[in-house]
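All of the numbers you see were taken from the coordinates with simple rules; none came from a lab. All figures in this text were calculated on a predicted structure; none of them were measured in a lab.
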Structure P
Amino acid sequence: MTWLVFSFLSAFTFSVVTVMDKIVISKHVSSAKVFILGLGITQTAMGFYVFPWLISHYPLIPSLIAVVSGVVCGIYLIIMFMAMESQDVSRLIPVVSTYPIFVAFLSYVFLGESIGIYVWFSILLTVSGAVMVSLGPSQSGRPSTSITLMVLLFFASMCFGLSQFLAKIIVDDMELWPQFMLRGLGVGMASFFVIFYPGVKTGFIQLVKTPKSFLLFFFSEGILAFAAIAFFYFAIYAGEVYLVSTVMSSRPVFVFFLGIVLSLPFIKILSERLEGKALYVRAVGTFMTVAGVSGVALL
């Protein structure tokens with residue numbers, strides 16, 4: 001069950017990264033685009049570190065697939081970070097954690113992974129709980145996530161699922177760390193487009209010149225994100241990708257509780273809604289997500 005341990009480690013670490021990214025985007029950069037540029041630079045640095053060595057050691061097709069896996073993951077990250085400017089993080093993450101359905105379908109069709117009816121039920125339960133958390137009522141009694149944004153977030157989730165699937169199909173052709181680095185190069189390629197927006201370069205320079213903000217950004221994206229992605233790759237090299245993806249979709253649970261703790265009046269780092277029906281609906285959705293993930297892990 002090595003894959004299970006690494007999957008949960010990845011989910012938990014990603015949840016911490018997500019909360020820290022929300023803090024950076026909300027309080028330490030002028031816009032999400034500045035954050036995305038920093039992400040692109042950080043990820044590209046990982047890719048270029050190993051790129052010259054890869055050319056002489058691996059076939060072209062697996063190397064390109066690893067880069068494409070990073071590009072579609074970059075699209076997922078861009079949509080998610082742009083949405084973070086206006087959305088509670090505990091609403092956002094459950095929707096972009098619905099990718100296990102897409103991964104399971106691709107794995108069943110193209111990889112021949114056997115998926116029983118109870119596992120499919122557990123996947124659906126997981127995803128339903130995630131959607132419930134995000135579409136549940138706000139403090140005003142209305143959903144705060146628009147339909148247009150929901151569609152974009154589901155598209156982002158599909159991109160993340162495709163990224164995981166592509167990473168899995170080349171595990172026999174490429175060792176873990178080279179694929180890890182090429183993925184970073186792909187994420188960087190997808191992220192650099194924001195440099196053409198007004199004020200982004202100036203905003204990034206300001207981030208670098210502000211020690212507290214830059215250290216927080218670097219700790220999140222340069223250290224914790226590195227560890228979270230590494231745990232994911234350890235997991236898919238040890239187990240079936242649809243199982244790994246579903247267990248990793250437990251991230252909303254960790255984000256939910258971190259959001260509550262950091263929104264307490266005497267901490268007040270975040271401003272997640274903690275009252276009434278909104279909290280109740282999110283709690284039920286979180287329980288459904290946990291039950292679904294447990295079903296996939298145990299069946």
Structure Q
Amino acid sequence: METFYYYERSELHLSNKKLGCSESAYEKLEKKGKISEERLDLLYYLQRYRALTLPMVETISGRGREELREDLMALTEYGLVIKQFYKYMDETVEERSVTFYCTSAKLPGSVTLSDKKHDFLWQPDLPIEKAMSILAFNQFHLALMNNVPKKVIQAQLQFYIRNDIVDGRYKLKGKKLHLGYSLLFVHAVRDFANQNTEIAQLIERVRHSCMMDGEKAPWFILICENKLQCAYIEKKIKGNPETRDVLVYYLLDTDFSYDENPLLYLQRFRFEDSETRIKTEFFKVEAWY
């Protein structure tokens with residue numbers, strides 16, 4: 001699978017000529033037959049998942065890539081979809097992120113796609129760590145939902161718990177699980193600056209809120225770029241008395257594909273003696289259903 005790298009000094013580049021669509025312009029598109037059900041579906045997917053690459057849209061919709069590319073190009077031309085990527089220059093080497101899509105923040109009022117209270121709105125200053133973490137999480141979520149029966153899993157995207165937001169909350173159900181279910185939170189981490197303090201604090205607050213609400217003690221999966229990032233985060237979590245006993249596992253983007261259950265590729269990483277050697281432990285979630 002693709003790794004959605006975080007580049008510290010990067011700039012957002014847009015492929016759009018229009019960053020929005022007025023009500024009158026949208027009405028004209030409708031009259032001309034330019035807004036098909038398939039194109040409305042694409043707008044719904046983008047609003048639900050916040051940011052998607054072309055392979056992700058292909059996985060969700062089941063449609064052919066070239067047909068999807070044509071529809072996304074049209075929606076970009078109309079200003080209903082934002083097509084973008086990040087560019088990063090390191091000395092003489094130019095790097096760029098994957099191209100991805102979001103719904104415009106200036107959708108016509110007549111386009112009602114969902115009734116979610118907190119819909120994601122694209123912004124021209126969208127930070128790369130935010131965008132890349134969204135894409136990393138969506139890659140995990142789509143792979144998981146493609147390979148686990150829906151009857152044994154409940155999924156909630158962008159889960160709000162008190163004042164915190166976690167990328168995903170899952171309730172795994174099955175006879176093999178203690179008390180019939182297991183509570184799992186998944187969060188993607190792309191910028192691990194500030195000594196990983198923020199992610200350790202998030203885990204602490206989410207766990208505390210669950211226990212206060214009478215829920216089972218949750219466990220966590222953090223989706224990271226590489227082993228070094230995982231080991232630094234693990235050091236911070238284990239160094240906090242409030243989180244050292246929490247079950248936290250790690251998943252790397254490249255370890256699974258869309259036709260595999262990512263829960264079969266969970267690992268633990270920690271430094272051995274110094275910060276130069278990393279010990280890896282594999283953890284496998286057995287088929288619980």
Structure R
Amino acid sequence: MSKNTPVVITTKQAKNQINHFGRSLVLYIAVFMAVNYGVPFIASHYPAVLNGIDVDLLRLCLSIILMIVITVIPFNISAHALDLNISEYLKNPRLRADRVVALICIGIGLNLVVTSISTLFYFFFHTQSISYSFLGSFRTTDQIIKNILYLLHFVLIKPVCDEYIFRGIIQRQLGHYGRYFGVLGSAALYAISQPNLVDAVPAFFVGWYLSLITLRYHSIRPSVQVHIALCLFLWALDVIPGNYLWLITVFIIVIYILAGLFLFQKRVDTGLVRYGATEWKLWRILLTSGSIIVCMVLFAINVFLSLRG
């Protein structure tokens with residue numbers, strides 16, 4: 001039988017397959033929920049347990065270590081159980097530099113538009129986000145070290161690991177049920193892995209865009225490049241001193257102009273979400289799988305914890 005020959009499976013078998021990566025996703029969400037809320041809680045109520053350890057430094061170190069460990073062990077175990085050959089998604093599609101720039105500009109532009117809308121949640125739901133007070137401050141050695149660790153985690157490790165998890169494994173598996181269902185399904189799961197609604201909304205649309213790129217080039221390398229560039233831009237917004245913010249404004253204007261030109265010239269072909277993307281049966285299977293239900297419950301808890309009293 002050809003490897004491309006469709007295989008008919010039952011609903012139960014599909015749910016079992018989804019639960020293979022779903023259990024790893026539960027661990028992913030639960031672990032970072034514990035880091036984001038557990039460490040500050042311990043520092044506030046049981047400071048003796050930390051024995052003077054800097055809270056931000058501890059959160060960053062735990063985030064880096066756990067992100068790598070969860071990606072390398074649980075998700076790789078899931079990929080092996082699902083017989084996914086991830087190496088196929090690590091190939092280099094050898095895109096021209098202008099194509100990469102086009103993808104990055106459109107990605108940043110999309111994120112800016114969606115984020116500006118999602119920030120309304122701050123006002124209507126009094127949402128608080130995970131923040132670090134040391135960002136952009138380089139006065140002491142301790143602050144410099146924490147800024148370097150944050151850059152390493154936020155701009156390099158997390159984008160690479162997230163693309164490997166959500167596009168390399170989750171999208172690839174869901175794509176077996178429908179190529180465009182894999183695009184939307186992985187974007188939806190990427191959204192509910194976020195710590196609050198403000199982050200979840202742009203995560204869905206950016207995840208959708210990154211999934212389209214992965215589908216177009218059958219590789220996560222372009223999506224990794226776009227994701228890293230996007231996070232680098234967001235990091236710059238956090239660390240650039242206030243008197244230089246005009247540079248960011250100029251850069252944003254340039255980004256919008258370039259993104260518009262690239263779209264107008266149709267130099268970016270990511271395809272459109274078509275058949276299978278909205279097929280209710282596939283969504284019912286996904287959303288009623290045990291591990292995904294747990295993920296949605298954890299997301300609801302995250303949203304609740306992010307609401308300021």
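Have a look at P, Q, R and say which one yields -24500 for helix-only ellipticity at 222 nm (-39500 (n - 2.57) for each DSSP H run of 4 or more, over all residues; to 500), as calculated.
P
Assuming 30 is relative contact order in percent (Cα under 8 Å, 6 or more apart) as calculated from a single structure, say which of P, Q, R it is.
Working: P: 41; Q: 18; R: 30.
The structure behind it is R.
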